[in-house]
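In structure tokens below, several structures.
Each reported figure results from applying straightforward, stated rules to the coordinates on display, with no laboratory input. Values in this document were obtained by computation on a predicted structure and should not be read as measured data. Cβ atoms are built from the backbone, for glycine too; each structure is taken alone.
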Structure P
């Protein structure tokens with residue numbers, strides 16, 4: 001059985017990280033590209049927010065005995081199969097995981113313009129994931 005307290009704690013963490021991103025992301029692309037500190041704040045908090053979404057998915061998949069995922073991505077497909085999220089949100093979360101992996105493993109190869117775009121609009125996908133989970137549990 002899904003432990004709602006665990007999920008709510010993780011959701012609280014994601015919201016905290018998203019707020020940190022929102023607090024510094026209201027700048028132009030040019031300002032972002034010139035400000036290493038803002039880049040670090042945004043990238044680090046994206047990493048943490050996505051990781052906590054992965055943790056939420058892992059908890060649900062495990063507790064609901066949906067299967068043994070071979071990857072983080074697969075957990076979101078399990079959630080889709082079990083009607084926690086829709087296909088579009090699954091694909092967005094898979095992309096978020098991919099970007100998180102770039103942050104963690106290949107920081108020097110990051111496309112900072114893409115990071116800026118994510119901070120401006122795509123970050124809302126994580127909120128959509130949280131809403132879908134809350135609705136289901």
Structure Q
């Protein structure tokens with residue numbers, strides 16, 4: 001096992017955001033273009049009100065979240081109340097990455113991003129598996 005250099009630092013919010021944005025670019029068209037209309041937010045942890053609403057006690061238990069109405073449920077007559085948002089939670093992802101120890105950070109961030117966008121697009125597990133082989 002290779003240990004990190006003693007002066008290395010944890011991946012920053014900016015790095016996780018860059019990995020997440022790169023993951024969006026891996027989506028097949030027409031989903032890639034549609035995904036650019038979704039707000040992407042990267043934070044250390046989920047806001048307390050989100051954790052409470054979901055009944056989640058530990059912020060380390062939520063790596064990502066889709067907030068919005070899936071495209072498969074939207075109507076052209078719907079008035080948007082807020083933009084569709086994909087949240088990515090850095091500290092929870094880093095914790096999972098460390099615990100797993102068998103995946104790259106890029107692969108894990110990509111997996112979380114694709115899973116959250118799957119909620120936006122209304123994809124089934126089979127749909128997700130064609131894009132993210134992690135599920136197999």
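Of the structures P, Q, report the one carrying the highest value of mean count of other Cβ atoms within 10 Å over residues 48-55.
On the way: P: 21.9; Q: 11.2.
With respect to mean count of other Cβ atoms within 10 Å over residues 48-55, the highest-scoring structure among P, Q is P.
Out of P, Q, choose the structure whose coordinates give log10 I(q)/I(0) by the Debye sum over Cα atoms at q = 0.14, 0.19 Å⁻¹ equal to -0.62, -1.05 when calculated.
Working: P: -0.62, -1.05; Q: -0.67, -1.19.
Among P, Q, the structure yielding -0.62, -1.05 for log10 I(q)/I(0) by the Debye sum over Cα atoms at q = 0.14, 0.19 Å⁻¹ is P.
Assign the value -13000, calculated as helix-only ellipticity at 222 nm (-39500 (n - 2.57) for each DSSP H run of 4 or more, over all residues; to 500), to the correct structure from P, Q. Kindly include the intermediate steps, with their values, before the conclusion.
Working: P: -24500; Q: -13000.
Structure of origin is Q.
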